[in-house]
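Given below, in the form of structure tokens, are the structures.
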Structure P
Amino acid sequence: MHTLDYLQTLAVETIDKQQYIKQPLSLYEPVDYAMRQGGKRIRPLLVLLAVDMFGCELQKAQPAAVAIETLHNFTLLHDDIMDASPLRRGKPTVYKQYSTNAAILSGDTMFAMAMAKLLESEADVTSDLAKVLSQASIDVCEGQTLDMDFERQDSVTIEQYIEMVRLKTSVLLGASLKMGAIIAKANAQDIKLLEYFGENIGIAFQIQDDILDCWSDLEAFGKVTGKDIADNKKTFLYLKALEVADLKQQKQLLDLFSAKFADQNEKIRQVIAIYESLNIREIAEKVAKNYTQQAMISLEKVSVEAEAKENLTTFATRLLGRKS
């Protein structure tokens with residue numbers, strides 16, 4: 001067993017040591033820019049955590065760790081274009097730094113690079129790993145489609161929102177743990193339990209992200225805060241507010257999310273004021289905690305010693321308490 005801090009450092013180093021620059025530069029410079037924007041490397045870390053939990057050699061997990069992080073960053077390139085996001089991790093997004101066409105083509109290349117890297121895994125697990133990564137890719141696209149569809153729909157339920165989050169965000173966390181467990185030759189039940197852990201943590205992660213979008217700042221968050229409100233995103237906060245609000249507050253929210261504002265900051269201020277009057281932040285934090293608890297129930301059932309689960313327990317605690 002290794003410490004969580006050691007595995008975190010290894011996850012970062014594993015991604016940072018990769019070489020992305022080659023010809024043509026106009027294709028690979030955006031790839032390098034995207035992959036070197038930092039971040040906690042949560043997905044490669046989860047691959048390593050799962051492998052380490054079962055006592056497998058960490059070296060065997062590195063191709064899968066690089067593959068899942070490359071795939072994740074590919075989705076961000078295209079997601080930022082669709083959301084017209086100007087910043088990612090405090091820096092200009094790839095399409096802003098280069099061009100929309102460059103971001104699309106470099107993103108497509110990163111998808112292929114992820115699959116190619118995965119094929120460097122040991123032969124007896126490559127097929128299973130490829131199935132996991134391929135299905136995760138499909139799920140993420142389904143989730144992104146639902147996210148965009150919701151913007152045009154008048155009515156979205158919290159259940160629909162959670163399923164969208166599961167597909168768009170949580171699936172990659174579950175897939176990371178699943179691949180690590182496959183590499184370590186874990187049994188089918190343990191693989192499924194770790195996948196459930198990752199998916200529930202992912203839902204908690206996204207609800208926390210919704211919270212940070214309202215109650216954070218650019219320096220800490222690395223993204224423009226209040227953007228979900230400005231973009232009329234039907235987040236957990238918005239949907240829960242509509243659910244618990246009285247008729248007057250419901251009308252205020254619906255009007256705010258349908259009117260055009262010359263000053264988006266004023267819109268953001270008014271929406272957050274409604275959220276705060278309804279204690280939406282506290283409600284959202286409680287729901288995020290509940291999904292974390294569901295994740296911990298799955299983890300408890302994994303058939304390894306309690307000591308081997310401590311890193312994932314600490315990981316979940318840190319993730320829920322994050323400020324950025």
Structure Q
Amino acid sequence: MKEDGISREEALRLLAPGNREELRERAHETTERCVDKRFDFCSIINARSGRCTENCKWCAQSAHWKTGCETYGWVGTDACVEAAKEAEANGADRIGIVTSGRSLSSGEVDDVCAALREMRKACAKIGLCASLGLVSGADLAKMKEAGLQRVHCNIESAPSLFPALCTTHTFEEKLSTLRAAKKLGFQICCGGIIGMGETDEELVEFAFALKEIGPDSIPVNVLHPIGGTPLGDLPILDPERVIDAVALLRLVNPSIPLRFAGGRRDMSDETAAKCIYVGISAGIAGPLLTTPGADFDDDRELALRAGYSVGCSRGGGR
């Protein structure tokens with residue numbers, strides 16, 4: 001069921017002290033009305049790690065920070081194919097190739113295209129996604145021909161907060177990649193990270209920025225502070241704030257899948273179940289980039305308890 005979602009004024013009112021029960025119950029009711037009752041899973045492969053030129057303050061892979069992050073170059077086609085086979089065996093709907101760095105060279109684009117073609121040959125059912133930094137329309141077109149179906153590029157946080165979190169690329173450059181992908185007919189995966197010091201107003205701004213983009217999936221990361229990064233001393237976000245943020249995202253974006261992503265392993269199953277109650281309807285399982293990811297079986301069980309069906313659909317749809 002399509003709904004427009006709440007207004008900015010209503011979003012801020014619901015985040016105010018004393019309105020938590022209303023916020024969560026309204027989010028649950030919206031979830032029941034508007035969200036497909038099939039819990040969607042994806043998995044990723046960290047296909048190039050570390051040594052990133054960008055100075056994102058949350059990221060262990062930035063060369064600007066001393067984090068002890070594992071570093072390696074392109075893992076190769078065979079590793080991508082094996083990751084796809086494992087994800088498919090685990091019941092994932094899609095597998096995402098993720099590379100560190102601002103962007104890819106033309107040769108690296110060719111490497112990704114070769115991997116995509118072999119992944120499609122080896123795994124006919126699973127959808128193919130990629131998160132490759134800032135990508136041009138021409139390079140995206142090559143990858144679409146090679147079998148790519150979904151493009152991931154997070155906006156990370158509120159547009160007004162982004163310049164305080166990263167100065168080596170801009171919010172507008174992220175939007176440019178997303179626009180190019182949409183123009184070519186790709187599915188779009190776009191979300192961000194909560195727990196980076198955002199205010200209520202900035203959280204609402206983030207939710208409405210996503211609404212304007214209109215992605216097919218919104219990954220909800222919760223900051224896992226990494227020692228050595230500028231945000232490394234921040235506390236792990238209060239679980240109640242996590243649940244409220246998910247509820248807000250659901251009310252602003254009524255029917256778009258909200259996806260557990262980074263930080264899921266820092267949550268108790270009780271917190272995760274409450275997040276599903278107020279709006280989470282998808283997940284990333286298996287290893288993430290520099291932190292452990294959710295366990296397929298754990299989140300599958302939570303989804304089933306909440307009344308979702310779980311199982312791989314052909315072709316990596318929503």
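What to note about this one:
- Which of P, Q leads on distance in nm of label points 7 Å out along Cα→Cβ at positions 121 and 137, largest value: Q
- Origin of the derived value -23000 (helix-only ellipticity at 222 nm (-39500 (n - 2.57) for each DSSP H run of 4 or more, over all residues; to 500); candidates P, Q): P
- When FRET efficiency 1/(1 + (r/R0)^6) of positions 193 and 297 (r between Cβ atoms, R0 = 30 Å, to 0.05) is computed for each of P, Q, the largest belongs to: P
- Across the set P, Q, relative contact order in percent (Cα under 8 Å, 6 or more apart) reaches its highest value in structure Q.
- Structure from which 34, 16, 13 was derived, semi-axes √(5λ) of the Cα gyration tensor in Å, for residues 145-280 alone, options P, Q: P
- Rg/Rh (Cα atoms, Kirkwood Rh) - structure with the largest value, from P, Q: P
A short reminder: the numbers here are calculations on the coordinates, not readings from a lab. Owing to the predicted nature of the structure, the values given are computational and were not obtained by experimental measurement. Cβ atoms are built from the backbone, for glycine too; each structure is taken alone.
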